[in-house]
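Where a number appears in this text, it was derived from the coordinates with a stated rule and is not lab data. A quick note: this is a predicted structure, and the numbers were derived from the prediction, not measured. Cβ atoms are built from the backbone, for glycine too; each structure is taken alone.
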Structure 1
Amino acid sequence: MRYAFLLLTLFVFSCQLNEVSSDKVVARVYNHYLYVSEVNEHIRTNIPSADSASMAKNYIDEWIKEQLLLEKAVFNLNPSQQASLESLIQQYRNDLFIKTYQEEWLKSRMDTLVTVQEIEAYYSENKQNFKLHQDLVRGRYVQLPLANFNKASVSRALRRFNESDRNYLDSISLQFNSAYLNDSIWFRPQAFFSRINRSSPKEYDRYLKSKRFFEIEDSIDLYLVFVEEVRRRNEIAPLSNVTPTLKQILLNKRKLEAMRQFDSDILEEAIKNKTLEIYE
């Protein structure tokens, strides 16, 4: 297109001018004007001139198409349609300004720190609202070579698992093919037992009992497993499992309370400053 070539040439030339020339017009559609400075805002810096020129051309072409379509739309839509759209635009503008201001106000005033005590208190008062939709399990295991001679002592330490046991297991950890000892984390049974090659529900279900120790042996390895605790579907979810949800609930409650206070303060301020009057 001839106009695109001319516009592109003008842009490349204008980029080399000083700031005095930065507001040159590069295109007009009816009474809408596109300036070099606006095009420059949409061009990345530190890229080759050819890429800059291509980006400029694309932006100019898109701007022209948008303005032509907008003029065509305004001309062809009836007054009722236009009024409806203008109302939506105004409402969107109002909502955008208000929402942005409220968010900035909340950032500067709302405390986002939720303490452990607050979480525990809310959990204690609302336990019945946090029932599990699936089984959960937490436990620990070690994977030993079949020839390992520490089986008895490892089994004892894994079952008892006091501080000295944990230190002992850590000291001989190089003998393990693998291990998982962080028994504070809850897993779906499938995820936990897949670690020890027992991912079929029929295979792991018989092991789902709290304080259950068992061994699983294959042709190469011996797995020593201790299931610390099991929570069944429809039982109360453990606190650690729902802590992120509880924190978000408490933050949302705090946010709602802050926004009620915000609305009240805005109203009181308007009445006090006599910027609000209600006529009967």
Structure 2
Amino acid sequence: MEQTQVVSRRFIACVEQLKAQKNIRSYRQFASQLDYLPQSLSEIINGRRDVTVDVLRKAIEIYGLNPIFLFTGEGDFFINKDLDNHPNPLYEQIICVPATAHTAYAQLHQHKKFLKELPTFSLPDFKYKTTLHRAFEVTGDSMETTLFEGDKVVANFIAADFWLDSIKNNYVYVVVTRNEIHIQRVNNQLVEKQQLLIIPDNNYYQPYTIAAENIREIWYVRAKISPFLPSPQRIQNNLTQEIAQLHQTLQAQSLIIQNLTQTISNLSQR
């Protein structure tokens, strides 16, 4: 599918969302606001014409369509910082889902009250302010040596309508199911098998599948936040010192045993 057709599909999805949220009464009203012919908009909606750059520019300016979503498929439909009216709140602030909240999040990820109770933070990069991001704490060791327990991944929301096109093989995603959160490398098998193949980086764990019907959310991992650790050289130096001290201790104990053995031998000869 050509890029212009893909962008047109995303544009149509945004318009449908505007109508569903009652931000526009009709396609005619939407076209009028963009100073665009209703007949031409109808042809775009019905797939007979591709959306133009001028229409996209006006829709972004007037209705807040998210340009990153339109051209990459990443993030939410709109740029909207109104926490009370937006269906997916918090753009400036990134919600962080700690390990202790994984199970609850899987069940309550659409509840605004629950989301507002989770910790939040912000990042300075512009890309984290124009699309919906969320942070998830890593648990377990199935993604070592890429991710370690206690790391946090910052991930970009992917709308369900674009899972088929946007999920790339061998990239890391956060897959939210009915009861769990999976932070894993993914192969997209949604078209042929209606499932995702999950491939842990740690070879101790076997690949497994998640059926499409069990998936609630998918987030594309864009960054990770790791606790600061000493440099490998510092760790090696400390280990070398510990080994040297242990060697000295063993030598001292060996000398004590030798002296004790000699003393016992002398006593036995008297």
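Could you figure out which one of 1, 2 the value 10.6 for mean count of other Cβ atoms within 10 Å over residues 40-47 was computed from?
1
Of the structures labelled 1, 2, one was used to calculate P(r) over Cα pairs in 5 Å bins from 0, in percent, for residues 72-215 alone, giving 1, 7, 11, 10, 10, 8, 7, 7, 6, 5, 6, 6, 5, 4, 3, 3, 1, 0. Name it. Considering all the candidates, the number was obtained from 1. Comparison across structures 1, 2 (criterion: distance in nm of label points 7 Å out along Cα→Cβ at positions 160 and 256) gives the highest value for 2.
Out of 1, 2, choose the structure whose coordinates give helix-only ellipticity at 222 nm (-39500 (n - 2.57) for each DSSP H run of 4 or more, over all residues; to 500) equal to -12000 when calculated. Here the read-out was taken from 2.
Which of 1, 2 yields 13 for relative contact order in percent (Cα under 8 Å, 6 or more apart), as computed? Answer by label: 2. Quick one: Cα extents along the principal axes in Å came out at 88, 66, 39 when computed from one of 1, 2, so which one is it? The correct label is 1.
Could you figure out which one of 1, 2 the value 0.20 for FRET efficiency 1/(1 + (r/R0)^6) of positions 128 and 208 (r between Cβ atoms, R0 = 25 Å, to 0.05) was computed from? This figure was derived from 2.
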